[in-house]
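For reference, the structures are reproduced in the following blocks.
Throughout, read-outs are computed from the coordinates displayed, never taken from laboratory work. These numbers come from a predicted model, not from an experiment. Cβ atoms are built from the backbone, for glycine too; each structure is taken alone.
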Structure 1
Amino acid sequence: MKILVLSSQAKNTGSNLRAYYIYKYLRKIEPETDYIEPPFNSMPLMLDFAFSFFFYFFTLMNKKYDRIIIVKPYPNTVIPALMIKAGGAKLIIDIDDLDYGYRDGALSSLISWMQQKLLKCADSLTSHNQELIGLIIKENPEFRNKVYMLKQSVDMECFSCGAAGRKRVSEIKHAYKGKTLLYYMAHLNIACYLDDILGSLSLIKDENTILLIAGGGPMLEHYKRMAVKMKLQGRTVFLGQLKQGDAAVYACAADVCLVYYKDVPVNRYRASMKLREYLALRKKVAATLVGEIKLFRDYIYGSRPAPKVFAAVIVKAIKTLDKKPEKGYKFIKAAYNWDKESRNFYKYLHGGKK
């Protein structure tokens, strides 16, 4: 069975990482699995979507596959993929978050309308959040028995504080000797809420508490300016876009890793990749208890989404010694492991029941 995996979003996004992990682990099972890396990083005004349409269109001409998996329904990938679907391929669209929920007004309505139209091209759907699956079925009743729960899982090969990374972890700790390291990784866009995290950092009195920020994105320079304006430039380190292996190394070196969602409707439909990755690394995690993060409350230091409260929870996590990190690791390994998840998904792609 020939399988193609595509990401509609740019190569420096979490959605593309999800697409890559689906490809990586399906390929272990089915060698005839391909992945086409997005040609661009995120661009202002979403121009990467427009330019990548032509890239995918010409790349997919005359290709033949049995299954096409597209992460996020956008025209730049779905329309070119219809050439392959016309040849008999089954099209599976993964709905990764509620995209229109991050926007307001006409743009939100346009994204919603466009994605609803594109979903009609799919033979089946996947998603990573049970609340989101419920909404998908409500809005698209024809897919009632055609939505597969493809969990947001972890690449346990990459997110492991193994021997290969110990020297580098030691070097990072030495470089920040005497400092307490907080770590946050994200695609820096409107959904990351780094402003509230910076607000929390400003409320932590210990000047030796340093925040390492991994990630690029359209708002990187904005947040750098914000850190300066808040007089936090000496306590924030913007690491830029990192390879996943490097991101894991910095997380291993940190004292506490952070996840922050605001309590707004769109966040009920998210599934935090970084939360799972932090826990896979046996790290202490301070996170806001919004949406599905509540499912992890036994393994994290939970907070209300308010900078003052979050700051207090971070301080508590720094000072507390308990078994949460080890319990969290065991939970992720058992329930959110891409190796196991991909085997179940492959059976589904082969015609098995969900």
Structure 2
Amino acid sequence: MRLLWLRPSTGDNISVRRERIAEHLRKHGVEVDIRDSSGFDAFPAALQALTGDYDVIAGNVRIGLYIGYPIARLLRKPFLGDVSDPLSDIESLPQPIFRVLEWYEWYVLKRTDAAIFVYESSFREAKARGIDAVKLPNAVDYEKFADPDVAVVSETQEILETDGVDLQKPMAVYIGGFSREYHVTDILRAAREASDWQFVFVGEGPLEQEVVAAAAALQNVHFPGAFEYRMMPGFLAHADAGFCFKDAEQPLKLKEYGAAGIPAIVQSGELERWYDDDELIFTEPTAEAISCLLTGVSAEALTESGEKLQNATNDFTWGRVAEEYLEILKKAVSDS
């Protein structure tokens, strides 16, 4: 079986859901091609879909879903819609644009061969709209983070020390995309006040130059670069806290922090509906609030929060998610 998976353009070294699922699908013999499809990537992605001999086309919200569906229908191929982020992520758009995209998204999802939802809120709305939805939440390769490979821990230690990180001081990490919506700028500003902490940024994205500039100006800010997924458990093994300022039900990053047993500093909001106060460290995502939190929190409180979050993180693995995807793909092909 050959699968083309259209996704928003996120960067080569950002751990995202489809990459993890595709890794396991390939073990089951599925040929998976993942293509960026945002902006200037849209045309070559569409061309590949039109000229490639694929059995199924899948599309992640938003753009992968939007352009993948009409192409799949044109080719008379099964289409799988993957809603990995809620519509609330784009509510900040001008209302006329948001309403059009909202209408089109639900229009597509009602007509896909399979509609998969990550978030409980989106899943419930889909069911209420009469969509035959499947819920497959985010997962984590738990053991890789809870008991990281010694060689990877050693390798990341060398990378951090080479970059000048003082591992004798408490270290807060940000892993993922450098975007304004994740309050990267606020974290950088907090570093100026929380000088006793080391701030380590691992990833890439639109605000990368801002991170580079802060790392050059401040002794406690470090940007060793972007690294492949296998290295993430090693970086987290050295961390004392992790930032996750995505106001959503179950950010993927939070699963990785939880499996690693490090406390997660998050913003108040959606996560309060799903986690207890002792499982996450809630704060406002402003420079002042972040720096006050870090300068005032005790090592004991951090350890306790990390342990609580680890206990709350289940061992629902990407392998199990991929197995369910495989069954959905097989059914879509057989029904077509």
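Data table
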{"item": "Structures 1, 2, by distance in nm of label points 7 Å out along Cα→Cβ at positions 149 and 293: label with the highest value", "result": "2"}
{"item": "Among 1, 2, structure where FRET efficiency 1/(1 + (r/R0)^6) of positions 229 and 325 (r between Cβ atoms, R0 = 41 Å, to 0.05) as derived comes to 1.00", "result": "2"}
{"item": "Label whose coordinates, when distance in nm of label points 7 Å out along Cα→Cβ at positions 53 and 285 is calculated, return 4.6 (choices 1, 2)", "result": "2"}
{"item": "When mean projected area of the Cα convex hull in nm², for residues 141-276 alone is computed for each of 1, 2, the largest belongs to", "result": "1"}
{"item": "Parent structure of the calculated result 2, 12, 20, 21, 23, 18, 5, 0, given that P(r) over Cα pairs in 5 Å bins from 0, in percent, for residues 213-308 alone is the read-out and 1, 2 the choices", "result": "1"}
{"item": "Entry that produces 3.3 once distance in nm of label points 7 Å out along Cα→Cβ at positions 109 and 133 is calculated, selected from 1, 2", "result": "1"}
